[in-house]
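Following are the structures in question.
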Structure P
């Protein structure tokens, strides 16, 4: 299956799940809790204070070496949008990709997604769990975000 087929399939519209497509064309779905939705909304509101340019996105599609992955929240620069427009999926990851960690997510799964987004061009990947934020760059875990942001939710 291809991402364009998923987008155009009426049976896959309005599902209460986040859909991703692995490298073999198999759909993977993750149910989202209301904590997840509320936290996405709060995160977008807080990040708007820090990013005066570019776009904050919720669940954009990104082509990775392991199929299409969907960060929960992302920030991309104006240059990124000029280069990639509305390409679906984006051929490169936005500069900042953020994953919300649910109890159902394994550490291995989250580490895999961090690697995939960084490999696809993200400058930084954040994990946000109920415990707080973790920041990752190409060299591994960071104590603080390279964007100079320490969001409080």
Structure Q
């Protein structure tokens, strides 16, 4: 049982750390961090989103997303379409600069996903993601019962 726990937690932490490292290294030329990259990616793939949507999609807290949006807006990667509605519910869209960088991000992500899938059949990949989703949901349920 202990071996299973150690293997699980070490592998999950290693995967998470490597994802952050890849994001930060690949986007250093744009002076973007992990949260910025996630926001740009989801805005690009969804043709816009609200800050609330980004919190859910990026699995980040409101403060992290707010800081990321502020940075991306100040650096002309995105704009807020509505100045009158509540800011957190307002639609955010990419500028041309944001679309250009977000396309590069999406291309890099697709390349990484292709590379990490080498050696897996389509069935194995589907089963892996299904298993990962089940584990994630189970951990969500456990963590909600702790509070």
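Readers should treat all values here as calculations from the given coordinates under stated rules, not as data from a laboratory. Remember, predicted model here, so these are calculated numbers, not experimental data. Cβ atoms are built from the backbone, for glycine too; each structure is taken alone.
Thinking of P, Q, which structure, once mean count of other Cβ atoms within 10 Å over residues 88-95 is computed, gives back 19.8? Matching structure: P. Structures P, Q were compared on volume of the Cα convex hull per residue in Å³, and the highest value belongs to Q. Given a computed value of -24000 for helix-only ellipticity at 222 nm (-39500 (n - 2.57) for each DSSP H run of 4 or more, over all residues; to 500), which structure among P, Q does it belong to? Label of the originating structure: Q.
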